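Listed after this line are the structures, all set down as structure tokens.
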Structure P
Amino acid sequence: MDLVYFIKGIIIGIVITAPIGPVGALVVQRTINRGRGAGILSGLGASVGDAIYGIIVAFSLTFVSDFLMSHEIWVHIIGGVILLIFG
């Protein structure tokens with residue numbers, strides 16, 4: 001078996017199995033309808049949006065962690081009561 005065909009097969013398999021969500025479909029549609037530049041800009045816009053969400057999550061996680069650490073006793077008590085109710 002030729003190594004080139006093997007590598008091409010792996011690349012095609014990865015591309016086919018990559019999930020395309022609504023944003024990916026929009027990028028593909030804009031690329032087809034309006035050209036490569038519009039597709040690249042749409043992809044960059046989606047990436048910036050994802051980065052903003054990631055930053056928000058990172059700062060929120062710090063806030064939630066600090067809150068839970070400062071109220072650790074109440075979290076244990078309420079969690080124990082919930083476990084007793086469901087158990």
Structure Q
Amino acid sequence: LWDGAEAALVFSSGMAAIATTLLTFLRPGDAIVHSDPVYGGTEFLLFKILPQFGVQRFGFRAGDEGGLERAVEEARKEGPLKVI
């Protein structure tokens with residue numbers, strides 16, 4: 001752990017870290033903006049699991065100039081944007 005850190009979380013996998021972070025901050029009606037493509041496990045979480053909890057996702061192609069901006073604008077129209 002980092003010297004002088006006040007707190008830390010350690011996970012056995014990257015997917016555990018991603019899922020815990022998203023499920024901590026997202027609530028029904030919230031939105032997430034993400035780049036495409038993403039890791040397969042993360043894609044399953046974004047496309048199949050989070051919608052069951054009322055979380056909307058807005059993707060944009062990595063490298064698409066302006067894609068992030070468009071996705072953020074769309075997400076803000078639908079509800080609180082909590083995670084990018």
task: Assuming 12.4, 39 is Rg and Dmax of the Cα atoms in Å, for residues 4-51 alone as calculated from a single structure, say which of P, Q it is.
output: Q
- request: Using the calculated result -30500 for helix-only ellipticity at 222 nm (-39500 (n - 2.57) for each DSSP H run of 4 or more, over all residues; to 500), pick out the matching structure from P, Q.
  value: P
- line: Note: Rg and Dmax of the Cα atoms in Å at 23.2, 64, derived from one of structures P, Q, originates from structure P
field: Origin of the derived value 4.2 (distance in nm of label points 7 Å out along Cα→Cβ at positions 12 and 76; candidates P, Q)
entry: Q
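No lab work stands behind these numbers, since they all come straight from the coordinates. The structure displayed is predicted, hence computed values, not measured ones. Cβ atoms are built from the backbone, for glycine too; each structure is taken alone.
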